[in-house]
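Please treat every number below as a calculation from the coordinates, not as lab data. Predicted, not measured: the structure shown is a model, and the values here were computed from it. Cβ atoms are built from the backbone, for glycine too; each structure is taken alone.
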Structure I
Amino acid sequence: MGWIVLIISLIALVIVLFWGVITMGIGGKYNSKWSNKIMRYRVILQAIALLIFIVILSFSSGK
């Protein structure tokens, strides 16, 4: 179950990462409006994925 949650969080992270790359490619007002928000979303999703990974490792190593 935990691995499924980790995979879902990583997929969400990749989607936000590509959204940021596309936003940089578009440039202009769209980039200036969304680039900082997308970066925050990416950092938050990375932290969540890392925490999920740490929790999975801590529970699996105790078996």
Structure II
Amino acid sequence: MEKKYKLGSHVVMKKPHACQTNDWVVTRVGVDIKLKCSNCGREVMMDRLEFEKKLKKVLGDTNE
């Protein structure tokens, strides 16, 4: 199963953030992926391979 994500997608990660939420928004897509926590607003950057290993599911776009 291929997980489709793009700029503005809401994603759920396997492990929760320190603020106890798994919900993130993709704010940059490239070699690196930048995520913004939906609860506290903290931004995290990780390489694409690490992101795809930690990704649980894609919920949808913020634009829809």
- Task: For helix-only ellipticity at 222 nm (-39500 (n - 2.57) for each DSSP H run of 4 or more, over all residues; to 500), the calculated result is -2500, so let me know which of I, II that is.
- Result: II
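When distance in nm of label points 7 Å out along Cα→Cβ at positions 24 and 40 is calculated for each of the structures I, II, which structure yields the highest value?
Ranking I, II on distance in nm of label points 7 Å out along Cα→Cβ at positions 24 and 40, first place is I.
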- With distance in nm of label points 7 Å out along Cα→Cβ at positions 8 and 32 derived as 3.9, matching label from I, II: I
- Message: As an exercise: log10 I(q)/I(0) by the Debye sum over Cα atoms at q = 0.27 Å⁻¹, calculated from one structure in I, II, equals -1.03. Which structure is it?
- Response: I
- Query: Quick one: relative contact order in percent (Cα under 8 Å, 6 or more apart) came out at 38 when computed from one of I, II, so which one is it?
  - Reply: II
